[in-house]
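All of the numbers you see were taken from the coordinates with simple rules; none came from a lab. Because the structure is predicted, anything quoted here is derived from the model rather than measured. Cβ atoms are built from the backbone, for glycine too; each structure is taken alone.
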Structure 1
Amino acid sequence: MTVDPSLTQDEHLVLVLHPHWKTLIRPFAVAVLVIVVALVAEVLIPSGSAAAVGRLVVGAVAILVLMVWLMVPVLRWRTTTYELTTRRLRVRSGILTRRGRDIPLARINDVSFEKGLLDRLFGDIPRVEYTQATLFRLVEEEQRRLERNERNQP
């Protein structure tokens, strides 16, 4: 097991989660639409001396749109992580510039969730009830640990 240098002494990684895959539904739908439009445009370009250039332009534009509307959201999804450790909740995101936010478990005073219709059909956080229970358990353990440390202080 590798040691994560960003964790403090006696801190252990418990869960690592990504945003739900349903955040990629819209980009994939746009990608399918772009491909269909590009194919229709390719077919509708009349044959002639400029047809090759026109088809090349349509293909290049389609590839550019696919890169922006598909690759960027996929990379954003892939590079966003929610890490639950025994001491904090860590959020990391960003493709080129990484951003992070750490929330100490001792500062968390509410652990709740809400599941809408789409969340119930697709799921939201993988195993949301398990994740909620794990977070709640870790918050309680951290609060007890801090209380013990306060009592042992002179």
Structure 2
Amino acid sequence: MATTVMLTADIVVTADCWQAEPAAEEVVQRALRAAAGEVRAPTRNAELAVVLTDDAGIRTLNHDWRGIDKPTNVLSFPAIALPGVSEQPRALGDIAIAYETTRREAETENKRFDHHLSHLAVHGFLHLIGYDHVSDDDAEAMERLERHILARLGIPDPYA
């Protein structure tokens, strides 16, 4: 279903640790373009922001927004659609990805860092457009789509 994708992703690096991965911004952009091109959701002329942060930054977000006082790998904050407002471009929301947790998970799971980062970007994006993994059926559908998108990028099954 690949289509011309007109998705704008602004990437903000808020932690110096990301300097260890100079290609991170392009990796995230590529993953987001692939995801937007494979979903049946209104992503044409849409925009989102990605914050590449550290464990301390994501821990604060996790605590403030979810009441969980620990770092995590990725958080998504879908934009709220206001009734009667037809925004152009359409704001999808924000994604935050923590460097240290992403690095640690990639090493623990014997995955390439760029592959794991791509997976987290895709995962976060899918949350922005309404996917979730609360129920087993929802998790299975989301994981199937993640596998498909990542395979299109030449990235092995992250759940294998």
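Comparing mean projected area of the Cα convex hull in nm² across structures 1, 2, the highest figure is found for 1. Here distance in nm of label points 7 Å out along Cα→Cβ at positions 29 and 109 is compared for structures 1, 2. The highest value is that of 1.
Work out which structure the value 35, 29, 15 belongs to, where Cα extents along the principal axes in Å, for residues 13-76 alone was derived from one of 1, 2. Matching structure: 2. Starting from the value -14000: which structure in 1, 2 was helix-only ellipticity at 222 nm (-39500 (n - 2.57) for each DSSP H run of 4 or more, over all residues; to 500) calculated from? Answer by label: 2.
Quick check: 35 is what I get for volume of the Cα convex hull per residue in Å³, for residues 53-92 alone, calculated from one of 1, 2. Which structure matches? Corresponding structure: 1.
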